[in-house]
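Scrolling down, you'll hit the structures one after another.
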Structure I
Amino acid sequence: MGSLGKFWATTGFANFHYKSLIMIIIGVVFIVLGIVKKWEPLLLVPIGFGMIVGNIPFTEGYEVGIYEEGSVFNILYGGVRMGWYPPLIFLGIGAMTDFSSLISNPKLMLLGASAQVGIFITFIGAYALGFTPEESGAIGIIGGADGPTAIFLTSKLAPHLIGAIAITAYSYMALVPLIQPPIMRLLIPKKERLIRMKAPRQVSKAEKIIFPIVGLILTTFIVPSALPLLGMLFFGNLLKESGVTERLADTARNALMNVVTILLGFTVGASTQAVRMIEDPITGELVNKGFLTDYSLKIFILGAVSFAIATASGVLFARLMNLFLKGDNKINPLIGSAGVSAVPAAARVSQEQGLKADKGNHLLMHAMAPNVSGVIGSAVAAGILLSMLT
């Protein structure tokens, strides 16, 4: 009977807490959204399943929890905690990305830069709400709609917030098709949604090879602290464009990218452990430092604000640029929302909204320019915050 009692004490039923059930339900919702709605399934399915795994109640001491030293999950989570996975993701992104649209129309880079305004406004807002400067910087980067960048910066500035910030960043990346269209329709008059942009010029192979080299030097001389992200991004792109390292580029954008995405998504999901009792160093009392706290709710709300501001900034800056552009050089402001770095989801939203306004107006290639510059811009913004706050 004593053995049976000991066994019962280790079961999930004996260690059950309603907060764990809430997180398991959220994990199931993520999986449903990924499979049924097809909202970023490569992210939501691993994260959702990780949430379920991370919130199965257990007795500590068996090295099964993600926060238990020596456990398999804890070792895999080291890639998130130490910031190893984000640069590898950027390597894969670089190997998949075609910068032709940006090279052919460099002024569209300004849209990617303008969308990063949301990061710094949210940084100020988070600090005003009582978060530390480091925490505020990590929260602000959510506005870039770039999960790997958010994880990288948070691992350096506020590691204790990785779970909340990563889930928030990836959630809003998946919800791009839901969040952006109302903002775009609100801020762009119907007349401007009908603007047709001239076809981008043909970019030479030499330009494509030179771009990652020049891009790396220019950006990292400004923010050397972003070197792990930008270095891998431009390296991956050079592997793609050089024409002589196709096997390496294929590995980076397929096998390596898939492995890291699985590990990153699953461990981020598992880190959302709802109940995590830790002894307070001052009072000696056990305090719940799990995922479901007021901090997490505030971060989720601030993330929504940051994302909305970033989208609005890109759209409004495109309208501002049109005041100085003539004829077929004008920009359809719908592509301004693609300045956030949710690639290629934000560019697809611009395309869909353009077709709704005019069935013959295809904006995808144009939207990819601010979209890929948004990837660079969010990494630069992360480097600036890292330099300022450490």
Structure II
Amino acid sequence: MSVTNSDPNAERPLTPGMPVYLDFNATTPVDPRVAEEVMTYMASEFGNAGSRTHSYGQRAKERVKQARGEVAAVVAAQVDEVIFTSGATESDNLAILGLAAHGEASGKRHVISTQIEHKAVLEPLEILQARGFEVELLPPTEGGWVSPEAVADALRPDTLLVSVMAVNNETGVIQPIPEIGRVMSGHDAYFHVDAAQAFGKLIEPLRNPRIDLLAVSGHKIGGPKGVGALICRRRGYKRIPLTPLMFGGGQERGLRPGTLPVPLIAGMGTASTLALRESEHRSQAAMEIKEELLTVLAPLGAEVNGDPNRTVASTLNVSIPGVDSEAAIVALKDIVALSNGSACTSQAYEPSHVLTAAGLAQVRVERALRLSWGPGTAGLPYREIARRLRALQER
């Protein structure tokens, strides 16, 4: 595909009357350039990448190969280190549970992670624990990040895996991945990073060769839902000893069987190329929005949750004194679409385990709002947001 040079931050058409979308951390709008690529491989280039006897299958196979390269380029991996999955949740499960058999065989049953991980990591860790593994969850600092020294202190000779997310999905706080990689130098534990919120946004930190397993999702970078990848970096010539979670067909080096969703993979490849090429421009545009939001919310006494010096440009988690988050969402729902936490628990709201782990007072946790944005975000009614929140304060 030839990617055009159209403005990546041009306002995209929305359904008339719809609020401005501020929930990019849950999912992003599909970039029109990505949608065009997906439709091409749905409507005309519809071959099965596993079909070897005709040109339809060959073209599909070539597009999958190209997409591997596009994903790999973002994190400086090798093409054959990219395993396509249905998304970061499956990738996290494959990385964590896929190491269980090796841990059992080698006698390494100690796993280190953090209290602020996504459920896609915490729940597989619970499965490991039920299988007899010792799982140690490190608490974050008050600023919402985990100290590399805490990881160093927790490492043991029988540590199998260290799993730390790159960017927190609720606060946007960037975790010190390169520093954690350094303290793991000389230790043979595998390093897994859930990069769902970081892929295509943080470039150099995810290129750290000490990261063994990297989980990413297409729909967090303007790609389609239902596709992601697990990057499995080799150590020299040795592949990571993962055991598949599903069986049948042998696709993706035997780690993820099933017919490859070529249209979704093509879309993720294009989205990856765009994210890498436009990374700096997107970050600058996102920071302008954050600065404006902070300016209009400051007179309300807004409390930023998470160290503001360590957050990505496209996320703001904030508590407004005197304003319950649910009331705020209702009051703003016709002008902006936002959330009060992770989409993974949105069906039954629970107080944020991330903010609670950081030691924030319960009332502040209950007031927390998560705003996240990205390419295409425009027309934000900043002053009207502030006015409605002020009215809630004054009730």
For 84, 47, 42 (Cα extents along the principal axes in Å, calculated) the corresponding structure among I, II: I
Which of I, II yields 0.20 [FRET efficiency 1/(1 + (r/R0)^6) of positions 64 and 168 (r between Cβ atoms, R0 = 25 Å, to 0.05), calculated]: II
Distance in nm of label points 7 Å out along Cα→Cβ at positions 264 and 328 - structure with the largest value, from I, II: I
Of the structures I, II, the one that -11000 was derived from, the read-out being helix-only ellipticity at 222 nm (-39500 (n - 2.57) for each DSSP H run of 4 or more, over all residues; to 500): II
Which of I, II leads on mean count of other Cβ atoms within 10 Å over residues 144-151, largest value: I
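Supply the structure label, taken from I, II, corresponding to mean count of other Cβ atoms within 10 Å over residues 152-159 with the calculated value 24.1.
Values: I: 24.1; II: 15.0.
For mean count of other Cβ atoms within 10 Å over residues 152-159, the value 24.1 is produced by structure I.
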Structure with the greatest value (metric distance in nm of label points 7 Å out along Cα→Cβ at positions 80 and 336, set I, II): II
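Rank structures I, II by FRET efficiency 1/(1 + (r/R0)^6) of positions 112 and 160 (r between Cβ atoms, R0 = 25 Å, to 0.05) and report only the one at the top, that is, the highest.
Across I, II, FRET efficiency 1/(1 + (r/R0)^6) of positions 112 and 160 (r between Cβ atoms, R0 = 25 Å, to 0.05) peaks for II.
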Mean count of other Cβ atoms within 10 Å over residues 296-303 - highest-scoring structure of I, II: I
Winner on distance in nm of label points 7 Å out along Cα→Cβ at positions 48 and 304 once structures I, II are ranked, highest first: II
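Quick note: the coordinates plus some simple rules give every number you see, no bench work behind them. Just so you know, these numbers come straight off a predicted model, no measurement behind them. Cβ atoms are built from the backbone, for glycine too; each structure is taken alone.
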